[in-house]
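Trainee: In the part that follows, the structures are each spelled out as structure tokens.
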Structure P
Amino acid sequence: MKLEIPQHKKLIFESTIPIRWGDMDAMGHVNNTSYFRYMETIRIDWMRSVNAMPNPLGEGPVIVNAFCNFYKQIEYPGEVLARMYTSEPGRTTFETWTTLELAGDPGVIYAAGGATAIWVDFPKQKAIDLPPWLRAIVSE
């Protein structure tokens with residue numbers, strides 16, 4: 001099954017991530033799991049930048065699904081240019097979308113994926129409404 005990222009989305013963060021030697025597999029290209037790590041890295045860097053890190057004694061985001069479409073092989077050495085987007089949030093959730101390019105080959109999408117985040121009250125283990133400040137950030 002192939003999932004597509006939406007055409008209409010809001011760019012909220014951009015980051016360059018070094019490709020590590022250990023990201024490669026026996027075939028000499030970046031292992032599929034590393035693509036998910038790149039998407040996780042940009043999501044965490046963005047969460048830190050907007051002070052939305054999960055607080056086990058309070059609230060924060062939890063990823064409830066994730067996907068990645070692989071278009072071209074990424075190879076070592078180099079840097080991945082990751083761009084993170086959001087689209088219109090729900091009451092308790094928001095969608096994040098990521099494109100992965102090579103810094104040395106800008107404009108060519110090597111992979112694209114997404115993840116659904118749900119805002120949670122951790123002590124109650126229950127989804128709650130997105131805070132207004134976060135809704136403002138992720139809304140188009």
Structure Q
Amino acid sequence: MADPVKLLLVVAVALVDPDGRVLLAQRPPGKQLAGLWEFPGGKMEPGERPEETLIRELAEELGITVKADCLAPLTFASHAYETFHLLMPLYVCRRWDGFVQSREGQALKWVRPRDMAGYPMPPADLPLLPALVDLLGP
């Protein structure tokens with residue numbers, strides 16, 4: 001029997017501005033997959049619900065306040081990396097308090113859904129793009 005695969009639960013969010021653009025964050029140097037663009041979010045802590053993870057991560061990474069009822073689940077990714085398996089629900093959020101700012105040195109960019117495929121992204125993020133284009137249009 002093969003060794004069990006470590007399952008990593010990560011939650012991500014597509015923040016959508018009034019113009020229908022989605023926020024992408026660039027992974028900073030020194031981190032795994034550095035330089036790639038991704039949706040904001042992070043690892044779930046033990047005992048945390050996905051919405052709680054996003055509320056915590058968005059406050060830490062972007063300095064914004066999000067309420068749980070403003071987070072709508074859209075789709076998820078299930079991707080086998082070499083050393084672990086990633087399960088990543090993607091939520092959509094159109095309302096938050098505060099101004100989006102980089103708090104961890106990451107580059108941020110508001111991108112139209114049709115243009116997101118032009119940004120190098122982690123393999124697990126790519127299957128999420130069609131659902132966003134379907135929801136938001138090109």
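Read the figures in this text as sums done on the coordinates, not as results from a lab. Remember, predicted model here, so these are calculated numbers, not experimental data. Cβ atoms are built from the backbone, for glycine too; each structure is taken alone.
Trainee: Match the computed value 1.40 of Cα Rg over 2.2 N^0.38 Å, for residues 6-53 alone to one of the structures P, Q, and report its label. Intermediate results must be reported in sequence, preceding the final value.
Mentor: Values: P: 1.40; Q: 1.33.
Only structure P yields this read-out.
Trainee: Once distance in nm of label points 7 Å out along Cα→Cβ at positions 14 and 126 is calculated for every structure in P, Q, which label goes with the largest value?
Mentor: Result for distance in nm of label points 7 Å out along Cα→Cβ at positions 14 and 126 over P, Q: largest is P.
Trainee: Let me ask something else. Here semi-axes √(5λ) of the Cα gyration tensor in Å has been calculated and equals 28, 16, 13, so which of P, Q was it run on?
Mentor: Values: P: 28, 16, 13; Q: 23, 17, 16.
This figure was derived from P.
Trainee: For which of P, Q does distance in nm of label points 7 Å out along Cα→Cβ at positions 62 and 78, calculated from the coordinates, equal 2.7? Let's see the in-between values first.
Mentor: Numbers: P: 3.7; Q: 2.7.
It must be structure Q, since only it matches.
Trainee: When distance in nm of label points 7 Å out along Cα→Cβ at positions 30 and 70 is calculated for each of the structures P, Q, which structure yields the highest value?
Mentor: On the way: P: 1.2; Q: 3.0.
Ranking P, Q on distance in nm of label points 7 Å out along Cα→Cβ at positions 30 and 70, first place is Q.
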